[in-house]
Structure 1
Amino acid sequence: MENVKIFIENRKGNPEVEFKLEEILKGCKLSFFDNIDRESGVRGIYPEKDNVAVLSVGQLDLVVRDASSLPYSLPNGIELYALLNKEGAPVGKNDELKKYWAVLGKSGLKDIAVKFSGYDERAKWGKVVLAGFGPGDPSLLTRKAEFNLYKADQIFYDDLTNHEYLDKFCGQKIYVGKRKGRHKFDQELINNMLYQAALEGKWVVRLKGGDPLIFGRGAEEYHFLARRFITSEIIPGVTSAFAAAADAVIPFTERSMASSVAFLSGHDLSKLKIPQADTLVFYMGASMQQDLAMRIVDEGWHKNTPVAIVHNASSKDRKIYRGSLRELITEGSGLPSPAIIIVGKTAAAYHHQSNKWLYTGVSVNDWEAEENMVHNPLIRINAFTPKKHVFSNLNKYNRIVFTSRHAVIHFFKELFAAGKDARDLSGIVVDCIGSHTAGALKNYGLVVKPLTGEESASAMARYYSDNNVSGVRILIPGSERGNQFLADTLKKAGNWVEQQTLYAIEKNTAIVKQDLSKFSGVVFTSPKTVEVFYDVYGHIPAHLQIKCRGSQTAQKLNELSLKSVKIGA
């Protein structure tokens with residue numbers, strides 16, 4: 001590059017940097033600027049506000065400015081070619097970058113890079129490698145991590161690494177453990193120790209248990225160093241969750257049982273948010289495992305959900321606990337930290353997994369059975385827009401009858417959309433079909449006792465008949481097909497009945513067809529699930545046990561099959 005346009009920040013106050021550049025770029029014609037003149041076609045290659053740098057003919061080639069004022073990270077297309085020493089610059093604590101000029105330019109200028117290579121202060125610095133040690137077994141350490149350990153001048157390690165294994169390496173060993181209850185080094189101190197070691201020109205390995213980026217603060221350390229221009233690298237490690245899964249032979253995902261997994265910290269339950277996933281994997285939760293199990297149940301997980309806890313994963317003295325959320329709440333596992341807690345169907349012992357039941361409804365939590373349920377919904381709920389007059393004139397009804405949890409959810413959704421809430425139901429008798437529907441009502445502030453112990457429309461109809469419910473204006477919110485039997489029974493008793501469609505029960509468009517030979521039973525939750533099952537599978541294999549929710553579901557099954565069924569709650 002023969003002609004080089006250079007902008008120098010505060011050029012008049014720092015004449016020495018101009019002399020330095022003339023020495024470095026000897027043989028080039030240099031043009032210096034101390035302001036950006038857009039009218040003359042000279043634009044800064046490092047805009048103050050934009051995060052995208054665009055260069056073209058007539059623009060600056062290099063910008064020289066105080067290194068401490070650079071944002072992190074640099075805009076796309078911009079490269080830092082050198083850090084030049086400011087002679088005699090005063091430097092305060094944590095202000096090391098104030099003693100450097102940063103030379104920036106368009107990425108890929110090879111001739112510029114060559115000229116500055118002998119003057120760049122970074123050439124004197126070392127490198128920091130953030131490496132995952134794995135769960136404890138040294139044989140799980142990657143070859144790349146081991147290579148860097150042999151090369152290291154200093155090795156920073158914590159409590160989750162095999163200390164004896166480190167004796168084979170010549171580098172100085174520096175302990176920076178931060179275990180719970182024995183908090184010795186805070187993160188800021190560790191960051192600065194790594195930084196100072198790199199400034200001294202040392203090859204540094206920061207060894208972290210498991211993987212640096214899974215609950216290991218590896219990214220925090222990396223960015224602390226990178227924003228100070230320290231060359232850093234992250235080498236992944238085998239996280240303890242993977243080792244625990246291998247020890248207990250637990251697949252986090254498995255066809256027909258689990259298609260998603262979430263990794264969580266159980267360290268602070270007040271901050272815990274449990275996402276929608278088939279398998280939950282908890283780090284740092286052993287000390288409060290019973291409280292954690294209760295929290296998971298409170299979030300809607302069934303108490304019979306399998307749980308596995310692996311203590312000291314990958315080590316010879318590892319211990320494995322298997323049970324359920326219910327058992328973990330009442331008894332605990334007896335296993336201390338460090339431990340990985342795995343929650344989900346695949347955490348069950350293999351022999352238990354063979355006793356699987358296929359659950360065909362929308363929500364598996366609606367079923368109170370003890371069996372190992374595999375949720376494969378054959379139906380989906382599609383919301384309808386209701387008639388507006390229903391929610392604008394609620395006071396014309398004497399009674400509202402909820403026949404499903406979905407009816408409750410969609411009713412209140414529309415009620416809120418109309419600018420109303422549960423107070424607008426004052427004076428109206430509210431009935432519900434069973435415990436799950438009652439639970440849904442409770443979520444909206446209404447405590448309603450189910451009319452009968454049976455969760456069926458037939459039982460509700462008998463209740464109204466036995467109690468001579470007549471001459472009443474009744475609203476039945478529900479599905480498109482509705483419960484015609486219940487509505488007809490109430491009309492025959494002399495009641496005025498309006499059915500309000502809030503949703504439709506439709507065939508699921510993403511059904512995963514299962515190998516039914518691997519199941520011991522199937523649960524049907526509605527007549528529609530029976531219809532869709534026959535549509536998908538054609539018949540019910542003879543070896544399958546069958547349970548139905550509600551008499552109408554059993555009736556639909558009997559219409560399509562002569563097989564006897566058990567009616568469950």
Structure 2
Amino acid sequence: MNKRLFLVCPLLSLLLCISFPASSCWALASNNIPLDSPLYGYLDKLAGYGLIGSDFKGIRPFSKAEAARLLQEAQGNIQQSPDPVPPLVAQLMVRIRELIPREASLREQPDMKPPLISFDPKSSMRLRYAYLDGTPRNYKRQVHDPGDDGVFGIGSGLRPKNPYPSPATQRGSEGTPLMANNNGIVYREGHNAELRWAVEGHLGGDVSGLLETSLLYSKSGSDADLELNRGYVKLGGGSLELEAGKDENWLGLGYRGAITLSNNAENMTQVKLSSPEPFRVKYVGDMKFALIGSRLDKTVTDGEERQPWFYALKLSAKPTSNLEIGFNLGRQVGGPGVNNSLGDMVRGLVGGTGADNSNGMAGFEMRYRIPWLRNTELYGEFSGEDTAAFWPIVESYLAGIYIPRLTSDGKNDFRFEFFQGNRILYTNSTFPAGYLYKNMPIGHSQGGATRDYYSRFCHWFGVRNNLALEYIYTTRGESGRMPGQAVEYKHAGRVSWTLPVYGDLDAQATYGIEKVSNLNLENGDDRTNQLVSIELRYRY
């Protein structure tokens with residue numbers, strides 16, 4: 001199966017990115033915003049009011065300097081508008097500035113030099129208590145894989161019948177029920193407490209660094225666990241930045257999940273070359289890119305030892321302010337137990353034949369903002385785990401709609417998102433442990449052979465006071481069923497309320513409940529899970 005053609009266009013685009021730098025020379029090294037920070041919701045809300053048009057959503061996390069750029073864009077559009085500013089917009093502008101004071105100030109005064117050395121011992125903190133009554137789902141199952149794929153489920157013959165040993169095996173774990181995308185941190189049944197504390201520093205405007213620890217205590221465990229959640233050094237900024245250390249990533253337009261790479265599993269130790277802020281490419285428009293290199297953990301599965309290298313590539317472009325298109329790639333390659341000759345390593349890096357020593361995910365995505373429909377956004381992603389005759393096969397899909405102003409005042413918004421994972425998504429015969437890190441999917445949290453329907457309604461009483469209601473319906477195992485397996489059904493609901501406490505301290509209370517039928521595809525095994533979470537956030 002020839003994969004070279006599938007990668008030619010994106011790689012050429014990357015060369016264009018390097019050849020045509022940003023038109024603006026202003027650049028500032030700054031640290032990244034946590035992926036679960038409310039700052040992303042604030043920026044989405046400003047875009048919903050039509051005040052931001054240059055935002056990219058397919059590559060995250062944002063740097064604080066990028067957030068400052070978007071804030072400045074919103075401020076400029078407010079000044080040019082003859083209409084009065086809605087109260088919520090004014091609150092959003094003030095709150096964003098409070099959360100990124102260094103970057104907002106330097107952005108507004110580009111001639112001002114940042115201090116040679118700056119240090120913040122309490123950059124951000126989050127204390128969370130979580131009580132879990134439930135157990136996570138186990139994704140391990142045998143899967144019938146007939147092959148003979150078509151395109152978009154139509155036709156056949158792109159992949160031969162039964163090309164791999166049948167059945168395939170899916171592996172992995174859910175982590176914590178009702179709380180996905182938590183940097184691989186798993187809460188046990190009963191009482192849990194977690195403290196995240198971030199310290200950051202800067203050397204002038206060219207070097208920045210962050211250290212965030214996670215202290216986790218579970219009553220059902222014997223000891224408290226202290227781990228490094230994020231820790232890195234960054235050089236540069238603007239249209240080109242180099243980052244080395246441990247950090248989270250999200251490549252994709254999805255809100256609930258990303259097919260290629262998300263923060264569902266533990267953060268990887270990585271080297272990352274990226275453009276935290278967009279740059280202009282002739283005939284293409286504004287662009288962003290990210291190139292990530294890492295290595296997955298050592299596994300021994302069915303007696304086979306593996307520890308592959310991992311890299312991911314993301315290219316995003318905005319030909320117009322309302323259209324974002326992107327290409328995603330994530331690949332495992334080499335390591336113990338596979339052919340590591342020079343030829344095979346090169347084929348594994350760029351994609352060569354069906355016999356190379358790699359396993360990859362690749363796909364295209366698009367987001368379109370409809371200005372006349374209160375800036376409603378439509379987005380979707382098509383992803384494949386292999387290619388045949390240029391076309392990606394073993395298809396998975398993600399699609400959604402986001403209505404930032406369900407009512408004209410912008411105080412209500414709504415999102416619906418659909419995900420369909422292929423029956424053999426995240427499985428592989430070369431790497432039998434699958435597309436996992438620390439036994440959790442590094443892409444979408446719900447894994448393969450899954451259909452997931454997610455809806456979220458949010459009402460904003462104020463910028464720091466909002467109420468969110470979520471409903472999720474998930475089926476697993478409808479495709480690729482083996483004899484004796486049942487289809488798993490899950491109905492879940494969550495309600496969360498965020499409100500200010502004092503100064504920069506916010507609180508959030510969450511309650512979630514889910515009913516799982518045929519747990520782990522076992523007929524008649526039903527389970528009800530409940531989760532209560534209370535957290536305090538300081539400048540998070």
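Every number here is computed from the coordinates shown, using simple stated rules; none is lab data. Everything numeric here is computed off the predicted structure, so don't read it as measured data. Cβ atoms are built from the backbone, for glycine too; each structure is taken alone.
See the values below:
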{"read-out": "Per Cα Rg over 2.2 N^0.38 Å, the highest-valued of structures 1, 2", "value": "1"}
{"read-out": "Structure with the greatest value (metric relative contact order in percent (Cα under 8 Å, 6 or more apart), set 1, 2)", "value": "2"}
{"read-out": "Top of 1, 2 by mean count of other Cβ atoms within 10 Å over residues 260-267, largest first", "value": "2"}
{"read-out": "Answer label among 1, 2 for the case where FRET efficiency 1/(1 + (r/R0)^6) of positions 108 and 228 (r between Cβ atoms, R0 = 35 Å, to 0.05), calculated from the coordinates, equals 0.55", "value": "2"}
{"read-out": "Cα Rg over 2.2 N^0.38 Å, for residues 244-307 alone derived as 1.11 - corresponding label from 1, 2", "value": "1"}
{"read-out": "Mean count of other Cβ atoms within 10 Å over residues 372-379 - structure with the largest value, from 1, 2", "value": "1"}
{"read-out": "Among 1, 2, which structure scores highest (criterion: distance in nm of label points 7 Å out along Cα→Cβ at positions 132 and 460)", "value": "1"}
{"read-out": "Structure from which -4000 was derived, helix-only ellipticity at 222 nm (-39500 (n - 2.57) for each DSSP H run of 4 or more, over all residues; to 500), options 1, 2", "value": "2"}
